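Undergrad: Quick heads-up: structures coming right below.
Every read-out reported here was derived from the displayed coordinates using simple, explicitly stated rules and does not represent laboratory data. These numbers were taken from a predicted model, which means no experiment stands behind them. Cβ atoms are built from the backbone, for glycine too; each structure is taken alone.
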Structure I
Amino acid sequence: MSNTLVLDRIESNLTRLRLPRIRDILERVLKSVEKKDTSYLIFLDELLEEEVAQKEQRRVETAIKISGLPFIKSIDEFDFTFQPQLDRQKVMSLFDLTFIRHKGNVIFLGPPGVGKTHLAVSLALKACQAGMSIYSTNMEDLIKKLKQDHEAGRRGKGRSYYKSSLVIVDEVGYTPISREECNLFFRFVAHRYEKASTIITSNKAFMDWTELFQDPIIVTAILDRLLHHSVVINIKGNSYRLKGKMQVDGMDNLNNVQTSGSIPTTENGSILKDR
C-alpha cells in the first residue's frame, strides 16, 4: 500500500476519533521528524501535545463563554499602583487557588469602581484555566433565578450557580431585598458552605448588611457561613472609572490656566487649592 493511501486512511481515522489537530499537522510533523531523524516516541508525543493543547484551549473558551463573566480581564491588567493601600501580596496569594481546594470564600469590599469585580473575574479565569468549573452572576440576577426555581418548585441543585467549583456573586448590597429573597440567598449560601467556593463583591461593610437583608438573624447566619473559611479584602481607594475623567479634567484645568495666563484665586486673592 502506498504512503499516500496510508496517510489518507490515518487522516480519515483521526477524523472519526475526533482528533482534528493531529490530522491537520500530521504531514508537517512527519516531514519535520524525517529531517531530524526523531524517535517514534518524540513524534507521537509532539502530536498528542498539540491535540491536548487545542482541546484545552477550546474547553477554556467554551467554559468562559457560558460562565456569565461580565468581561475578560487577567490579574496582569490590574493596576496596583492606582490602589497603593491594597495589599498586593495578599491578593496575589489567592491565585494559587488554595482557597478553592479548601472550599473557602473570598470577599471583596469597597466603594464602586475600585476593582472588586476585576479581581473576582481574574480569579475565575485562573480557576477555569486550572480545570475548575466557574459561574458568575450579580446579586439581582441570582435572586431572580432563585425565585424562579422556588416558585416553580425546582430545587435547582444541578444549576451552575449551585454546583460550580467557583461562583462569583457581584454587586451584593447595591439594591435591598425582601425577607423572602433574603431566605433564598441564605439557602444558596448554606448549600455551598464547605462544598464549593464563592466570591462576593460588595460596596457595603458587614455592619451595614442588616439594611440590605432586613433581618439581623439571617444576616448573622449568612455571614457566619461566608466568613468561616474566607479571605476578606477591603479596597479603599479611588474609582478606576473616574481615573480617565480626572486626568482629562486636570488637563482641561491646566489648559485654562495656560490660556488665561493667570492662576485661579479666591475673592481675597488667595490661591485656590483642591479640596
Structure II
Amino acid sequence: MATQPAIPGTAARQPGPGEVVFALERFTAGYGDVPAVRDVSIEVRAGEIAALFGPNGAGKTTTLLAAAGVLPRMSGVIRWRGAAVAAPLHRMARNGLAFVPEERSVIFTLSVRDNLRLGRGGVRAALQAFPELEPHLDRRASLLSGGQQQMIALARALAAEPSALLVDELSLGLAPLIADRLLTAIRSACDRSGLAALLVEQQARRVLAVADRWYLLNHGSLVTGGDAANAPEVENIYVAMLGGGRAGGQKSPIPQDGATP
C-alpha cells in the first residue's frame, strides 16, 4: 500500500522558538453552503498556548474542526509551518498535529492500557504526562471518572510529541482541580518541547492563567485578541459583547470553574 506524501514544506524537525506552527488566514468554514465562521485569522507559535473564547454558538468548535481537517474550509488558508495545506485530519496527524475533540475520545470497553496504545507515542510516553494513570492501566476506561478519561485522551495526544495541539472544551464538566491538572500538563509540554497549543475553553480565567494569548469569537467572526497578561480586558470586552455592564452585582459573564455564561 502506497504511503501518502508528507505535507509540502513540513520537515520532521521540531519548530524553533517563536516560529508560527499553525495559522488560519481569512478562514471561512461551515456546514453545507452555510458559513459558521467567516474571515477568521489566528496563529499559534511554538511554545505558546493560544486560547479561543466566545459565547455558545460563536463558532469555536467549527473553527477547530475545520482547522484540523475534519470539516472542509470554504475559503481562506490553513498554514502548517509556513506551508498552505488542505489535508484531512489523518494526514495532518502524520505531520505532527494532535486533536482532542470535545467528546471523550476513549473506547470504554478497552482498558486504559489499550486506549493509550492506540496513540502514536505508546503507553510509557503517555504515563510520563500523567503518571497517575499507571495504577489504572488494566481497568476498563468506562470505570474511570470523567477527569481520568480526559487524562487518557490528553496523555495519548501528548505522547506522540506533536508540533501542534488543538483541544476543544477539555475541562467541560470537570472539577477545578482536574481542569488545572490538564491545563498544567499542556503548559508543561509547551515549555518543554515547543508545542503550539490552541485551546477552546469556557473557563476563561482558569485558561488565561496558563495561556500566552487569546482570541475572542462572536457570531462566527473574530472580535479581537490580546496578551493573556491583560486578562481584565477579556472580561470588559465580554461584558460589552453581551450588552451590558455589571450594575447591581450582576455576575461576571466570564465563565469559570465549569460555569457557562
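Undergrad: Here distance in nm of label points 7 Å out along Cα→Cβ at positions 17 and 105 has been calculated and equals 4.7, so which of I, II was it run on?
TA: Of the structures listed, the value fits I.
Undergrad: Out of I, II, which structure matches 3.6 when distance in nm of label points 7 Å out along Cα→Cβ at positions 49 and 89 is calculated?
TA: Source structure: I.
Undergrad: With mean count of other Cβ atoms within 10 Å over residues 33-40 derived from the coordinates and found to be 16.6, which of I, II does the value describe?
TA: Value 16.6 for mean count of other Cβ atoms within 10 Å over residues 33-40 corresponds to II out of I, II.
Undergrad: Out of I, II, which structure matches 15.8 when mean count of other Cβ atoms within 10 Å over residues 97-104 is calculated?
TA: Label of the source structure: I.
Undergrad: While we're here: Determine which structure produced the value 13.6 for mean count of other Cβ atoms within 10 Å over residues 41-48, calculated from the coordinates; the candidates are I, II.
TA: For mean count of other Cβ atoms within 10 Å over residues 41-48, the value 13.6 is produced by structure I.
Undergrad: Another question about this same structure. P(r) over Cα pairs in 10 Å bins from 0, in percent computed as 6, 21, 22, 16, 14, 12, 6, 2, 1, 0, 0: which structure among I, II?
TA: I
Undergrad: If helix-only ellipticity at 222 nm (-39500 (n - 2.57) for each DSSP H run of 4 or more, over all residues; to 500) computes to -17000, which of I, II did it come from?
TA: I
Undergrad: Here distance in nm of label points 7 Å out along Cα→Cβ at positions 81 and 153 has been calculated and equals 2.7, so which of I, II was it run on?
TA: Considering all the candidates, the number was obtained from II.
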